[in-house]
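A.B. asks: The next part holds the structures, each set out as structure tokens.
Since every read-out is calculated from the coordinates, none of them should be taken as a lab result. Worth saying up front: this structure is predicted, and the values here are computed from it rather than measured. Cβ atoms are built from the backbone, for glycine too; each structure is taken alone.
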Structure I
Amino acid sequence: MSIKKIFLLFVLPLLLFSCNKATVKKTINPKDVDFVAEYDADFNNILYPSMLLAMSSYGGNVEKPLFSVSVTAPKNNTVLRIVADSSILNYVSITQETMPKKGMRYTYEPVIKWKYENLYRLRQQGYVDITFTCFLNDEEVDVKNIRLNYRPINECLLSLMGKNGNYRDYRWLFAAYVNEDHPMIDGMLREILSQGMVTKFDGPGNEKKVENQMRAIWYYALNRGLAYSSISCTSNGSKSSNSQYIRFFGDVYKNRQANCIDACVFFSSIMRKIGLYPIIFVEPCHAFLGYYTDKTKKKIALLETTITGWVNLPEFDEHFSTENNQLDEDYYNKISKYLTEKQKDDYQEGKMTLEQIKIAVSNNLFDKAATYQAENYKNNKELYSDTTQPTYQMLVIEELRKQISPIPAVDSF
């Protein structure tokens, strides 16, 4: 190959590139535009994926935008383009606006295109950098980076104490953990029907039908051996926010453990699937279940779900003798307090099968759970309906569905 050809193929392009590069000249001083990118200061640089997923069907933003950018326009009609680089949690996100007046400071709220498929797989906390690049009239002017501590998907934000001293309540996010779309529920409904306590799910027909369906779901939970277990603490060290670990529907089913809010979420998911109207009553340090008893939604029934942990029905099989049709004496003495006097007499006379004993205990505990919070609800009824105070809340899941989506199921069995 001749020297001329080598020059044309290799040297000339390099010279041209070098010349072009040298002609690129910065016309805007970063100090003049003072580009600022910020994350909502109340969140203390903490990102809650559960909150993003809960709001994903409604534009992807929470009630207040998380990010903001501010720029001073260097010229009239300056075109601003903000580019948020991709990360493990978001795609490249571009915001473009025109700033009409020179010297005027403009603030915008960039929309981040989250990688939702990655968000709901986060089971441990970690860190992510969101980098914002500012372009003015296609000229790159400045770059800002925000480092965030993202939380596990099971961590639900409860409240924030804002920098200005304002309290911000987020316990309505409990509704995101209610998942009537969970693929396990259809199979569970077949199992509940096979128990024989109800022959079909009528939805909110009348008060008695609703109660019978609830008793059947309750019996299923007890037969599953659902035990009380509190794991509400998280590794969140923020002094300005409170959060709680919540088990998903599949976690409760698989591990057979739940605290007050976990059990409310579990029951509410099944109830929503069959057309009932669950309510989660939230108060300081506790939550219990409620539900409308018919379509008019005028009457509310209550259920203290933690009572499912008072007995373990699967244990009955281990202590039952088919020879004498009775439980071990010590075990019977342990659970007899959950039987009526008539049921005790029938048991002693050998008139009750193991299944009948289980159903009797389940129904009696259901009656106990239905009245357990009655006095508390009566005393605080006005607080539950008072939207000006956040301490006591009445979370009607059907209403919250207008704003909050279920977090998708990622568990497997």
Structure II
Amino acid sequence: MRVSKLFTKTSKSAPSDEVSKNAQLLIRAGFINKEMAGVYTYLPLGKIVLDKIINIIREEMNGIGGNEVSMTALQQKDVWETSGRWSDDVIDVWFKTKLAGGSEIGLAPTHEEPLTQLMKNFIHSYKDLPVYPYQFQIKFRNELRSKSGLMRGREFWMKDLYSFSRTQEEHDAFYDKISDVYLRIYDRLGLGELTYKTFASGGSFSKYSHEFQTVSPVGEDTIYVHEGKKIAINQEVFNDEVLENLGISRDELVEKTAVEVGNIFTLGTKYSDALDLTFTDEDGTSKKVFMGSYGIGPSRLMGVIAEHFADDKGLIWPDNIAPAKVYLVRIGDEAAVKQADALYDELTGQGIEVLYDDRDVRPGEKFADSELMGVPVRVTVSDRLMADNKYELTERRSGETNLLTHDELLAKLS
């Protein structure tokens, strides 16, 4: 990628009505564009970061037997009326409209009902179970407040996986497995030390559900953390019964503010009862499918990461989701241009992602943009450095700078 070919530009300021740190940084760095409150366009560099987060989640979902699908956003009301969730009194974040013929439809805030209805075409026998369809899709929720940038949007990316099992025991085994997988995802994204499996209300389905909460000063939730066991309790279920069930005492816990970055629920037979999703068991009896749902928001994670991995100069992306590994800066005339072009071709030829600042602008502007964009490593080619046959390599996270020979540079970047 050459910076001169990007239509996006960095900016010294964000929109005056944008109060969230993550959106301010991402807008200034040219990763997203604000369309309205809670609605953002992902520009080329932002789309790369989002896709890398999605691919990490996809790898982990496929690793536990997930089957990726893509459901429709437009929803007919009949299936939702059957479950009782079409009413705005039950789900208060619906976006609804009418087709040209007058039929009322909605934009899906979640997909339990339509997927349960779909699975009636494919689940008939115990041999068809278990099955774990999932998707990455833009969801729509008519949030009253959307002031947290990518961390709470009216239009946002969601990974939702749904488990269809023969028994609760089969469900419970998968529930524990995906819980561990979620923690691995946060580790891979650099949030592992800040993220806790958190006990929350299970509603009518089970005693508990579980959230995954990342400690953050801008969070909307209060959790009580047990550092030793690496678990937490949401304030909504913080009581003596829960403490007794978990075998911990109040004085072992620390109150913290956090952002929910994922959740897992036992649904039981709520939706298979409502929509009559059954299977024939080995003994020939008809039984209802036992279900669970598992959500994680790639766009929300992008916002959380932007909040945490930044300084007063800009973003600091973890290596595995940065838009490029190297920000290549050239300073000088024809000789420097020739050497920088050759290095760009060499690095990209080795599969190293490079954002090449080939613009004819002041060096200070290039350095400032590299820091604002948060690319992990900056490599500088200049007339002065060429005289000593050296390249300058600067680490974005530490700020450490070293002068390296060509071979040393390649060894470092490889």
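A.B. asks: Of the structures I, II, report the one carrying the highest value of distance in nm of label points 7 Å out along Cα→Cβ at positions 213 and 373. Can you show the working numbers first?
C.D. replies: On the way: I: 1.9; II: 3.8.
Once distance in nm of label points 7 Å out along Cα→Cβ at positions 213 and 373 is tallied for I, II, the winner is II.
A.B. asks: Hey, another quick one. Which structure, out of I, II, was distance in nm of label points 7 Å out along Cα→Cβ at positions 245 and 277 calculated from, if the result is 3.6?
C.D. replies: Numbers: I: 3.6; II: 2.4.
Computing distance in nm of label points 7 Å out along Cα→Cβ at positions 245 and 277 on every structure in I, II gives 3.6 only for I.
A.B. asks: 43 is what came out when percent of Cα pairs over 36 Å apart was calculated for one structure; which of I, II is it? Each step should come with its number before you reach the end.
C.D. replies: Values: I: 43; II: 36.
Answer by label: I.
A.B. asks: 76 is what came out when percent of Cα pairs over 14 Å apart, for residues 37-124 alone was calculated for one structure; which of I, II is it?
C.D. replies: Comparing all candidates, it corresponds to II.
A.B. asks: Let me ask another. Please state which of the structures I, II yields 15.6 when mean count of other Cβ atoms within 10 Å over residues 77-84 is computed from it.
C.D. replies: Answer for the origin of the read-out: II.
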